[in-house]
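There are structures below to look over.
Every number in this text was worked out from the coordinates using simple rules, so none of it is lab data. Keep in mind it's a predicted model, so treat the numbers as computed, not measured. Cβ atoms are built from the backbone, for glycine too; each structure is taken alone.
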Structure P
Amino acid sequence: MPRLSEDTRARRREHILRSAWACFSRDGFHAASMDDVIAATGVSSSAVYRYFRSKEE
């Protein structure tokens with residue numbers, strides 16, 4: 001598998017953060033789950049967990 005460029009990694013991380021923020025704004029931090037965030041990102045769960053181990057991060 002090819003390595004991602006730093007720019008791609010930064011954009012993906014920002015996309016995950018924006019998706020998480022949308023979930024937290026809609027459902028509240030405690031009600032939103034990692035599965036909700038993963039679904040909102042449209043990327044695999046392993047990709048999300050590569051950047052963030054939990055929603056607290």
Structure Q
Amino acid sequence: MLRCPTCGRGHITKAQAAWHDGKVPGRYFEQCDACKRKAQAAMAVTLMGGSQIR
């Protein structure tokens with residue numbers, strides 16, 4: 001099981017990652033979906049002006 005480096009949660013098996021190898025960039029499986037969503041939301045806030053958004 002591959003684990004998310006951010007939260008430690010297991011999110012994809014090594015067999016699944018090997019099957020996707022070459023079809024999807026490896027960095028896609030580095031974080032779990034929840035941590036990816038949080039990172040994307042944080043990036044959106046940064047791009048839209050940071051602390052001005054409430």
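Work out the source of -20500 here, i.e. which of P, Q gives that when helix-only ellipticity at 222 nm (-39500 (n - 2.57) for each DSSP H run of 4 or more, over all residues; to 500) is computed. Could you put the intermediate results ahead of the total?
Working: P: -20500; Q: -12500.
The structure behind it is P.
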Quiz item: Here distance in nm of label points 7 Å out along Cα→Cβ at positions 6 and 30 has been calculated and equals 4.1, so which of P, Q was it run on?
Solution: P
Quiz item: Can you tell which of P, Q yields 0.99 when Rg/Rh (Cα atoms, Kirkwood Rh) is derived from it?
Solution: P
